[in-house]
1. If you work out Cα Rg over 2.2 N^0.38 Å, for residues 59-226 alone for P, Q, which one comes out largest?
2. If we compute mean count of other Cβ atoms within 10 Å over residues 123-130 for structures P, Q, which one ends up with the highest value?
3. Using distance in nm of label points 7 Å out along Cα→Cβ at positions 107 and 131, single out the structure from P, Q with the greatest value.
4. Can you say which of P, Q returns 0.20 when FRET efficiency 1/(1 + (r/R0)^6) of positions 83 and 283 (r between Cβ atoms, R0 = 35 Å, to 0.05) is computed?
5. Which of P, Q yields 37, 34, 23 for Cα extents along the principal axes in Å, for residues 171-258 alone, as computed?
6. Consider the structures P, Q: one of them gives -11500 for helix-only ellipticity at 222 nm (-39500 (n - 2.57) for each DSSP H run of 4 or more, over all residues; to 500) as calculated from the coordinates. Say which.
7. Where is distance in nm of label points 7 Å out along Cα→Cβ at positions 99 and 115 largest, in which of P, Q?
Structure P
Amino acid sequence: MANSNGDFEIPKTCKAGVVMNEGPDFKVVVEDVPVPEPGDRFSLLTPPGPNDVLIKLNATGICYSDIHYMLNDLPIPKMSAFGVRSPGHEGAGVIVKLGSNVKNWKVGDRAGIKPAYDACFNCELCWSAKETYCDESTQIGLQFPGSYQQYVLSPARYTQSIPDGVDDFTAGPIMCSGSTIYCSLKESGLKPGDWAVFPGAGGGVGHMGVQLAKAMGMRVVGVDGGFEKKALCMKLGCEAFVDFTKVEDVAAEVVKICDGKGAHGVFVTATNASAYAAAPMMTRISGKVMCVGLPPTGTAIAGADPLLFVGKNLHVIGTKVGSLLDTQKALEFAARGLLKPIYEVYPLAKMPEAVAKLQSGQVAGRLVVDFNS
């Protein structure tokens, strides 16, 4: 809350969801943690400095990447190796304090944080809007305290502005999911009228991909399981839906729907081996398999027999979360009413329940935690 001078009253501690017992038996608990100061050292990767902003988050999305970090099932160091206890990378809120060098923000500005925490901005990748691939790009919620914590630091130069007309519960999930799938759609090069297929269409990333692809003029097919996912996908713009719990040969059904030739692009937002195995079979000649979802290490292969690659001129492309520009473009779709994340809101005290629900795979759309309830 701001005082009569327009300054925010910043507490010494704040609530945060912290992970206990990293690994297969992890759990999340809500407890008090210190509120950081701009310049505090929270990682061995960067020295303290006056170039940060302090953001009070109003909302955070819950992403399956958070589950991966807590399970330790990706080939990366543990959160605890960096002294981090709170994951999360889909935060939206308001700037409440500035580092002494910060000139491009003011207290009260709305701002968000994304999976990538910062980059060098002095290399070819950064100059070409691919800064998430920069060698010096670090990850919030892994190497720095993430958006499960209400007050978080963010480098001023890599903090995302949230446009008017996009509320925090919408903006939070777009910081990762919306940005990620916008980037993949852009990288695919698909054109209006092309067939775009989304294995995992009813999930947090997939359901935003359905909307964005529709807004870009593509013909959209959703692949997922269950009536709830089907209803969501058809409501959001799918021209057809294939239920993998009812259809024996999903790939054949997709090919049939897509003019009998297959999809121009298959955007694998699901995280299981079967989705990746089926994707190459869904494409037409010169089709593209876009790898988005992250399966646990060693559980899936993105590819097929080389004869299929040769015979279909098949392209397999991986894309990460989008750049600052990609995220801004996704937010602009939201501001125009063309991207509306479907979410269920949980109060902060029930964050552990939200995490458990997502881990169980029973979520249609996105789960968002309200820090103020």
Structure Q
Amino acid sequence: MVGVDQVLTKLATVIDPDLKKDIVSMGMIKDLELNDGNLKFTLELTTPACPFNDQIEQDVRKAVGEIEGIRNFDLNVTAKVMEGRSLAADEAMSTVKNIIGVASGKGGVGKSTVSLNLALALAQSGAKVGLLDADIYGPSIPLMLGMQKAFMEVDNNKLQPADSHGIKVVSFGFFAEQEHQAAIYRGPIISGILKQFLVDTNWSDLDYLIVDLPPGTGDIPLTLAQTIPITGILVVTTPQDVASNVAVKAIGMFNKLNVPIIGVIENMSYFVCPKCSDKHYVFGEGGAKRISEKYNIPFIGEIPLNSGIMQGSDKGKPVIITDPNSPSAEAIRAAAKNVAAQCSILAAKLKEEMQGDAAA
């Protein structure tokens, strides 16, 4: 008669393509029951946005199907996002599993658009997501979400984020009339505002907090990197050398600060002709891929140029919500899965390091 050890041995042949480890050693098999050939367990994946979730489930079903003596099989598939940062070292934000800074070397590459749509895509996958608009000088997220009249309340000395499309949103734009008022502050004050947004906000339980950073390598990116443990940085660029050469400077800064680079994503990669479906590389080709290969960092994806993205941003209607079947929305969802996968990889490395330290 088949036994539990035999089942676990067979399941250990199923490898997570991202983590390069078997699902048994990773603790993905939960609540296993085996009675007279009737097998039941839960497969707990590392994130609902993993690009290989379907493949892992199929591999599990195939492995179980090859075990002699299994009469019935009941599989429950869930996901629990791994902690990609040391929560023990960050009491102020101990309920946020992953903090992802979205950076760029220069302005005009669509970084806020990428941040917003990635946050929405992760939320659509089933994850709990927050979005912090950390561009104090030019907060644009409220406009892009159609939340110009929204505001944040204070309860028990904690800011309460606004809600939009299933994500929690914090922005300096909620405190100023964006059309008329400019944020005229020096670096220390800006850093103080960011710290308050991070630690004095009731983020509740989040799987991912996306932080939309201002362009460049100034006070705010430094403050984020030095104030709290973060999972890593996603760098946004466009294809042309002018943008990619400056994006490298942002990568260099975070490398010096020992902050992991989640990867590089290319915005405005190409234009798809609506009549002939041909791709036109308006701004050149392959800037992000060249960065990825040269500096050995993950390539997250390419987002095509689309007038719908611009129009949606201006009207407060993100393309992933208003046109979910467009090439741009599909590219964003694919990029979001890759971001989630890289967070899981970093989380697995962190777990190994913490176990090694404990053993030592």
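1. Values: P: 1.10; Q: 1.26.
With respect to Cα Rg over 2.2 N^0.38 Å, for residues 59-226 alone, the highest-scoring structure among P, Q is Q.
2. Working: P: 14.0; Q: 21.4.
Largest one: structure Q.
3. On the way: P: 2.6; Q: 2.0.
Structure P gives the largest value of distance in nm of label points 7 Å out along Cα→Cβ at positions 107 and 131 among P, Q.
4. P
5. Q
6. On the way: P: -7000; Q: -11500.
Attributed to the structure labelled Q.
7. Working: P: 2.4; Q: 1.4.
Once distance in nm of label points 7 Å out along Cα→Cβ at positions 99 and 115 is worked out for each structure, P has the highest.
None of the figures in this text is laboratory data; all of them are computed from the coordinates on show. All values derive from a computational prediction rather than experimental measurement. Cβ atoms are built from the backbone, for glycine too; each structure is taken alone.
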